[in-house]
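Pasting the structures here.
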Structure P
Amino acid sequence: MSYKIVIDSCGELLEQWKQDERFASVPLTLTVGSENIIDDETFDRADFLQKVADCPECPKSACPSPESYKKAFDCDADHVYCVTLSAELSGSYNSAVLGASLLHEEKKGGQIHVFNSCSASIGQTLIAMKIAQCEDAGLPFEDVVSVVNKYIEEQHTFFVLENLETLRKNGRLSRVKALVATALKIKPIMGSTPEGCICQLDQARGMNKALVKMVDKIMEATENSENKVLAISHCNSPKKAYMLKEAIQEKMKLADIVVLDTAGVSSMYANDGGIIVAV
């Protein structure tokens, strides 16, 4: 059976997927001030981060339209899967579900399932990897959905912010608290709830100490790590990402560790210097 995996642009694509017609990205739109930026292959992260730094308002994102999803789903594949940013953070999931419904109304054909990742960024990447693994192993469509839903329930996402400006601009942190935290070099260690919301897990003074604490949180949350792939994405901070990879490898046995650059939407959330981990 043939398959296609569609990911909204908050999820990072592996390099080999970019030339593989079985994988597709549907872009969100980012807004900085009065400018709209499409989060597709033309996205310029350095330019985007500079615009975010210069703008007094918090950057925003708009989910893809149902029509965009419908177009991505309309193909010859027998099985179509979609992995969206957490439904608690974006309307992308609901838009994808509507897009699938619109396509089914127009034509009968392949089976479509939309997964709410309850995550973001490389959390979505790992889910897409699991779907491909199941399909390549020859699992029936219903079994793929079941296995992947269980995988989503067991997945955890973590991130550390170098820059607190986005939290200040969107009102989650007052200007005074942001200034104090910046002066004291306090870095929040964030995570995802089972429902896909963002929560603060801890904090530390300095990025290196925060990353050490994040490794401890990852270890606490991860069972049977030797069978799991861990993914790291970084926003303009490859040195820290590979230092983190080494620190994790020293403490945990994993099937593999993947390191990627953040795409547009995840760059907006992580901001300059941010590190995201999913396992």
Structure Q
Amino acid sequence: MDAPVWLITGASRGFGKAFAQAALENGCRVAAGARKPEAMRTALGESEQLLPVKLDVTNQQEIDEAVKSVIDAFGRIDVLVNNAGYGIFGSLEETSDQETRAIFDTNVFGMMNVTRAVLPHMRAQGAGRIVNIGSMASFACDPGGALYDATKFSVAAVSEVLSLEMKPFGIESMVVEPGMFRTNFFDVSSIRTPNAPLEAYDVTPARGAEDYCLGHNYQQHGDPQKAAEFVYQVVSSPNPLPLWLPVGKDAVKKFEKKLTKMVESIQPYKEAASNLFIDE
């Protein structure tokens, strides 16, 4: 049996690179998408199992050409990892419409467009697994994360819908929700701040969260290679994919805390909210 084929977006660094390394080390064939594919062999090493592809997820032509090149080279796509994305700190008031549309173009619409391009091939195969990289912010928000958290909530919603829509075709979908891992995510190449910050927010939790994260860059306790191997094992298991996969102790705790808070919040209103029928 031929080795499974993984297509990974944003594979040149961070979690994308870690996912690519885990898949390659486990014998998979990997199409590693990046804006500068020539850097992929330097990042991941020389391997006949590796296919670097030029892929800017905001460019539909590059998406179509990348998917075609993977099918031409490997004949199929078994796993799609939608990893490309970036973050932006800042309160909602500080961020512009342009900044909002830009992050949605990459984090949400890019993910959707790559998925649309891959789905016909997975349907033809009668199988496939879609792994969308969210964040613990895709389940529970923090101040200063209005735009980033909104994109990751969208990623989680699309993942959930796909798990329902694609089930008749043998295709599964899940969202991976990592906590704080020691990647380059808090570098200026991956995280942005508003073009027009407001001084009024300097003493608010929104700015405090930003300062904390930037001040703890490369001090995160999570090991991205261990996380990538864990995700690989989940994806490669014969068991059905979980719909949500929090990754990291902080993500698991945040997941559980939010679930508890959701249940508690409805209790005072549960009976009244459940009895709103039209009087016949």
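Supply the structure label, taken from P, Q, corresponding to distance in nm of label points 7 Å out along Cα→Cβ at positions 245 and 261 with the calculated value 1.5. Of the options listed, only P reproduces it.
Of structures P, Q, the largest value of distance in nm of label points 7 Å out along Cα→Cβ at positions 77 and 109 belongs to Q. Given 1.8 as the derived value for distance in nm of label points 7 Å out along Cα→Cβ at positions 85 and 197, which of the supplied structures P, Q does it correspond to? Of the structures listed, the value fits P.
Given 19.7, 72 as the derived value for Rg and Dmax of the Cα atoms in Å, which of the supplied structures P, Q does it correspond to? Kindly include the intermediate steps, with their values, before the conclusion.
Working: P: 18.5, 59; Q: 19.7, 72.
Only structure Q yields this read-out.
Only the coordinates and a few stated rules stand behind these numbers; no lab work does. All of these numbers come straight from a predicted model, not from anything done at the bench. Cβ atoms are built from the backbone, for glycine too; each structure is taken alone.
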